[in-house]
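Nothing in this text is a laboratory measurement; each read-out follows from the coordinates by a stated rule. Bear in mind that the values here come from a model prediction, so they are computed numbers and not experimental data. Cβ atoms are built from the backbone, for glycine too; each structure is taken alone.
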Structure 1
Amino acid sequence: MSTTGTTLVIGATGVTGSRTAARLAASGHRVRAASRRAAPVSGTEPVRFDWYDPATHAAALDGVDRVYLIPPVGDADPAATMLPFLRQARGTGVRRAVLLSSSAVPEGGPAVGMVHRALPDVFEHWAVLRPSWFMQNFTGAHAHALSIREEGALWTATGGGRIGFVDAEDIAAVAVHALTDEQAPNSDLVLTGPETLSYDDIAAVVTDVTGRSVEHRHLSHEQLCDRLSALIPTEFAVLLADMDRAIAQGSEDRTTDTVRRLTGRPPRAFRTFLDRELHREPTRREPSARIPRGERLVS
């Protein structure tokens with residue numbers, strides 16, 4: 001792996017961006033960590049970046065030759081914002097781009113699927129990471145983690161559908177490979193954990209590991225739309241509810257060997273992940289990192 005050049009990590013304080021930036025820096029790569037507040041990430045150069053403020057883009061791209069792309073959160077049409085930036089990046093010397101998408105969104109599909117389709121036309125070297133649902137959804141500020149803490153419940157319209165939940169640490173490990181390996185993947189990479197689990201299974205594992213009773217409460221598609229629309233824009237709420245309906249129909253009932261093939265180690269299982277989060281020590285920037293047994297799930 002080459003240590004020349006600078007990698008711009010967009011969303012460097014987020015779930016996968018922070019882990020990708022940290023791994024790159026620890027391996028000796030120069031990293032520019034982009035976020036709306038230019039928050040520091042150990043071993044990196046912080047820079048202010050806002051997808052919706054083009055005045056922040058030039059400084060972020062200065063001297064950069066590769067970029068990790070986190071789409072703007074909650075935007076149902078990210079291509080309108082991202083594609084002008086990607087063309088600008090190409091013009092300023094970026095030669096490799098790695099895009100975070102989703103296993104639920106194919107090339108040319110809704111939202112980031114249109115960015116996926118355009119990426120090979122902009123960059124000669126590229127990859128699209130399409131991870132399944134994050135294990136961190138149950139330990140952070142995600143709606144599932146909040147409902148576990150506040151209600152002892154998970155609310156979905158997934159029925160008994162199964163998902164290959166994946167640890168963000170495994171996603172970051174693949175992202176680093178895609179950004180730095182001599183041969184770029186030039187493909188999309190579906191990332192999963194080692195097993196598929198239903199939300200009933202997730203509730204049972206959380207109950208067993210933490211000692212707190214958690215149940216999965218089944219909603220209809222319409223009920224989930226209503227629940228989400230109270231929290232986020234209706235268009236995005238419908239998109240998420242549609243994903244739950246697809247899960248109920250079996251769309252995510254699969255595992256892949258991508259993490260093992262590209263990192264040389266197997267992906268982490270959910271029980272192992274949860275046990276790690278339960279016992280890990282808080283850091284200065286994560287004062288609530290530990291998960292107290294029987295009380296709450298936080299990260």
Structure 2
Amino acid sequence: MTGGADPAGGYETLRYAVADGIATVTLHRPDRLNAFVDRMGDELMHVADRFDGDDDVRAVVFTGSGRAYCAGADLAGGGEIFERHGGDAGFDMERFADYGGTITRRFFDARKPLIAAVNGPAVGLGVTMTLPMDIRLAAESARFGFVFARRGLVPEACSSWFLPRLVGIAQAAEWTYSGRVFDAAEALRGGLVRSVHPDAELLPAAYRLAAELTEHSAPVAVALTRHMMWTMLGAASPAEAHLLDSRGIYHLGTSRDAKEGVAAFVEKREARFPLRVSGDVPAVFDDWS
């Protein structure tokens with residue numbers, strides 16, 4: 001990658017930069033193995049709005065500073081990190097919603113392809129936050145763990161929805177019931193990651209993939225396709241997909257992007273798609289909600 005600016009991005013727990021159409025979000029608490037704190041959650045929510053609203057960003061790569069991706073919730077304060085979310089007054093979603101789920105739902109709604117480049121340990125929320133990302137790559141040194149049962153907890157961050165859809169119920173059950181930590185090779189066999197790379201080659205591989213996904217594609221078409229793919233994971237029948245596909249073709253079939261795509265094919269040249277995610281997607285997105 002070349003170019004880019006603002007490597008910190010104005011954040012305390014993240015680093016953010018954009019170059020060659022690809023944003024890089026780096027979890028940055030290396031002295032704590034990038035363990036999650038509420039400030040990191042706030043900044044992840046902000047950065048998602050930032051890359052979604054920037055038409056110069058075509059795809060986003062997430063990674064971690066130092067030797068870890070994310071060690072999960074920062075447990076330096078002991079069990080109080082979980083106790084403070086409960087109480088005697090009864091459950092109230094507005095008050096006690098799991099913050100990890102708020103973040104993964106925001107990633108689910110993202111309008112850009114999201115790629116996790118897991119450069120080291122990713123356990124607890126460190127791995128569940130990657131599940132709504134489209135593709136995960138791992139370094140050989142990466143380790144994964146859905147360790148909640150070993151802490152007397154249940155999986156969070158909507159992972160009971162995401163994980164079985166990604167790897168199947170049997171594999172999801174094995175990893176979550178046991179809570180054991182496993183290596184990148186097992187993550188590959190189980191379908192959690194797309195590929196495993198020597199540590200030094202992980203980020204270059206992620207950037208190559210990000211470019212491959214986006215450099216010849218219409219940004220709005222990619223945004224809507226992403227929405228369609230994720231939404232249909234919960235569909236009851238192909239009829240729902242038929243409706244969604246039909247509405248998508250209806251909205252884009254007569255668009256300037258479709259005209260340009262056909263013209264570029266006929267004229268044997270690269271397409272120059274005029275529609276922009278920041279201004280041309282919302283009406284269609286709202287129509288599908």
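For this structure, a couple of remarks:
- When FRET efficiency 1/(1 + (r/R0)^6) of positions 201 and 241 (r between Cβ atoms, R0 = 35 Å, to 0.05) is computed for each of 1, 2, the largest belongs to: 1
- Here the criterion is distance in nm of label points 7 Å out along Cα→Cβ at positions 145 and 209, and among 1, 2 the highest value is seen for 2.
- At a computed 0.70 (FRET efficiency 1/(1 + (r/R0)^6) of positions 41 and 273 (r between Cβ atoms, R0 = 25 Å, to 0.05)), which of 1, 2: 1
- Value 103, calculated as volume of the Cα convex hull per residue in Å³, for residues 129-224 alone, assigned to which of 1, 2: 2
- Comparison of 1, 2 by distance in nm of label points 7 Å out along Cα→Cβ at positions 97 and 121 - largest value held by: 2
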